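Scrolling down, you'll hit the structures one after another.
Read-outs throughout are calculated quantities, based only on the coordinates presented, and are distinct from any laboratory measurement. These figures come from a predicted structure and were not determined experimentally. Cβ atoms are built from the backbone, for glycine too; each structure is taken alone.
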Structure I
Amino acid sequence: MTYRAVATLMHVDVILAEDTRNAQKLLQHYGIQKPVTAYHMHNEHAKTNGLIDGMKSGTTYGLITDAGTPGISDPGYLLAKACIENHLNFESLPGATALIPGLILSGFPNHHFSYYGFLPVKKGRQTVLNELSTLNHTVVLYESPHKIHKTLSDLSQVLGEDTPACLARELTKKFEDIRRGTLGDLSNDIAD
């Protein structure tokens, strides 16, 4: 957490949090006492218009996520888009995101890369996987821990098991884990 982020959270009226329990621990650590309300992928569609109305009335909000930067495969995109559509100013504060450290730690060329975030679980998954097979540059994906093996297996089938890959887990956290090899090797390694 940057000094700027802490200062910002101290001055907003309401804090929006992906998980209010995690947010309370963080805020308590920094001595920040503000109202906290849930804003996550399951309610952001329903809440965004109300937040825009609040901003138009002068309420200031700070959005925090559990383990990353708001708007990068975390809640925040819809709110940013709505702010722009309503001509409301907002700030994006630099902070922890696994995207860039993962890219750097991979050792793969990073002058041109694609970021796909989380792959679709069902609908559209094969289409995206096939699209990845047409690319000839570095690709960064996110995946949840319980889906990593399936995703590595799927990627191995579509891209080939000898395709170089890097699995970077728990980035920006205490127990970082970096594994490099081929898709086939990493898939087998995770299965063990």
Structure II
Amino acid sequence: MIAIHTERLIIRDHIESDLEALHKLISNKEVMNYLPEIMTETIEESKLNLHEAIEESKNDNRVKYYFAIINKKTDQFIGEIGFTKIKECTEGNILNLGYFIFKEYWGRGYAVEASKAIIDYAFKKINTVKVETGCLKENKQSEKVMIKIGLKKEADFRKHIIINDRLEYGITREDWLDMKNS
């Protein structure tokens, strides 16, 4: 089981007891506002997602890394963060990052803290050459997270998803090393 510790958080592989909190998170319309296509409606749908994450965590050649974000002080599940290998090549992996935090924890730096930690993990432990992520242009909170964690804007797509504009950000291994050494 992967467990990454930061100042305020434990970022760990999911366990069965995460189900209720995970369901509350990924079935919440406000939290999932910008990603309704992956929002769940029933506990059964959330259970399938959880079991997929748990099974994937047992795989030696993982493609998906989905983690619970736990507040160290309260031991509460406050969100989910993860990445998916979108390309594997001889130079290394290209990963896509995603995160969801309960609304009551927005604006407190938890997404930034968790994102920095798993980006460090990706570059140090799983031969990553680049981490990418994106958001709809109107999702200013998510864009702020991307900027604060050191990602650089790579694209500004107009009408990318039907009628919405989309922003894409990324960080290469070289950029990450430069940031760590500065």
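Some values worked out for this structure:
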| quantity | calculated |
| --- | --- |
| Structure (I, II) behind the derived value 0.40 of FRET efficiency 1/(1 + (r/R0)^6) of positions 41 and 89 (r between Cβ atoms, R0 = 35 Å, to 0.05) | II |
| Per FRET efficiency 1/(1 + (r/R0)^6) of positions 25 and 153 (r between Cβ atoms, R0 = 30 Å, to 0.05), the highest-valued of structures I, II | II |
| Which of I, II leads on distance in nm of label points 7 Å out along Cα→Cβ at positions 17 and 97, largest value | II |
| Computed 15.8, 47 for Rg and Dmax of the Cα atoms in Å - originating structure among I, II | II |
| Structure responsible for -9500, with helix-only ellipticity at 222 nm (-39500 (n - 2.57) for each DSSP H run of 4 or more, over all residues; to 500) calculated and labels I, II on offer | II |
